[in-house]
Structure I
Amino acid sequence: MPASNTENSLTLEKIYTELRAGVRETDNISFRLLGLVPLVSGATLIGLILKEGTPGPVVSLLSLFAAGVTLGIFRWELRNAQNCKWLIQYADCLERHALRGYDVAGVNRTLPRAPQGIGKTYGEMVIYVSTILAWLGLPLMSRAVAWPPRAEGDVFYVVLATALLSFTFLSLFAKTDVDETCDRDQQDK
């Protein structure tokens, strides 16, 4: 039963406002992480490279940990991008519904195309994959891990690094697109 008080009723304007706020919040979270992850990783990598005498197993363990955390954040960011696309699509659907009956045929309501088709999601992929590769390359570059692997610890590192690289590679093909909700709703009628 709808509320009689207009302040408590659910309106398209309230829904649209919340959707736009959700888009802004997902973008803000992504922006903060995109600055923080490479900055912290870069500072730590430089610190490890400049510090002499860090034991090889410590470098290897830290590298695996940092690459794993970065991969986890990257996967979360892919989901965040998907949520953002869904929120934008939902808001677009509400706009179309709300503007029905108005003469706005000449208004361009679509987002501009990203330069060379490379947008937020692909930019994130480049940043996160680069960070993961830098972390996993550190033990090899600092000679903390021998190549080809000889010791048991080297083999352990290579196996785990290969698993992280495999999951990273698979993440590059993660589907972040969402179904057209408006079009589906129109087909149901």
Structure II
Amino acid sequence: MKIKDFLLAELNREVERSRSALAQVPEGKSDWTPHERSMAFGYLANMVATIPMWITMQINQDDLDIAPKDGGKFEMKPSNTSAEYVEALDKAAAGARDAFEMVTRAVTEGRYVVDDALARPERGPTHERFVFRLGYRGRSVTVALRDGYVSSEFIALAGMEQRTAEQENRLTVLKREMAELLLATPAAEVYDVDDKD
């Protein structure tokens, strides 16, 4: 098993356990503490919901100062209902999954660039931006993603600036399904060679 698959499986197990716990959080009890020296229940529930964000921060940032001199810049949005805690967890977990995917596929020491000139509008809005130019030792190839891997539903949801909890959950499912399909399929079946030299 690849390390990425192991880590993602572990993350998914922990997210499911956390989801089960957060779904049971009673409303109106966020200030409750079992002991005078304990943290408030709502703060602890928020911590459980947002813990996957630490994975994203550790991967995406060059350094991580857990006690900055000028104070922390991270603001935790307070949640009040079990549904809001679960929504926060799903959003944090999706970010962690994306970070794992990014670090295992696109850590290129500055050699990875997004080039809008590669877009092919004639391929339609679902596929126009899934064109890649790869170079190695003076040779290069342009490949285009074939039909059947990216859905118009994914493009529509991913392009929305504001999503409901239901839409966010659906996008997470679509990302997972797409990643699983792409990783399980040989590259020769995923891409068409568009141009090479």
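Brief remarks follow.
- Winner on distance in nm of label points 7 Å out along Cα→Cβ at positions 70 and 150 once structures I, II are ranked, highest first: II
- Comparison of I, II by distance in nm of label points 7 Å out along Cα→Cβ at positions 126 and 142 - largest value held by: I
- A value of 18 for relative contact order in percent (Cα under 8 Å, 6 or more apart), calculated from one of I, II, originates in structure II.
- Structure from which 23.2, 76 was derived, Rg and Dmax of the Cα atoms in Å, options I, II: I
- For distance in nm of label points 7 Å out along Cα→Cβ at positions 102 and 166 computed as 5.3, the structure of I, II it came from: I
- For helix-only ellipticity at 222 nm (-39500 (n - 2.57) for each DSSP H run of 4 or more, over all residues; to 500) computed as -25000, the structure of I, II it came from: I
Just so you know, all these numbers are worked out from the coordinates, no wet-lab data involved. Because the structure is a prediction, the values reported are computed rather than measured. Cβ atoms are built from the backbone, for glycine too; each structure is taken alone.
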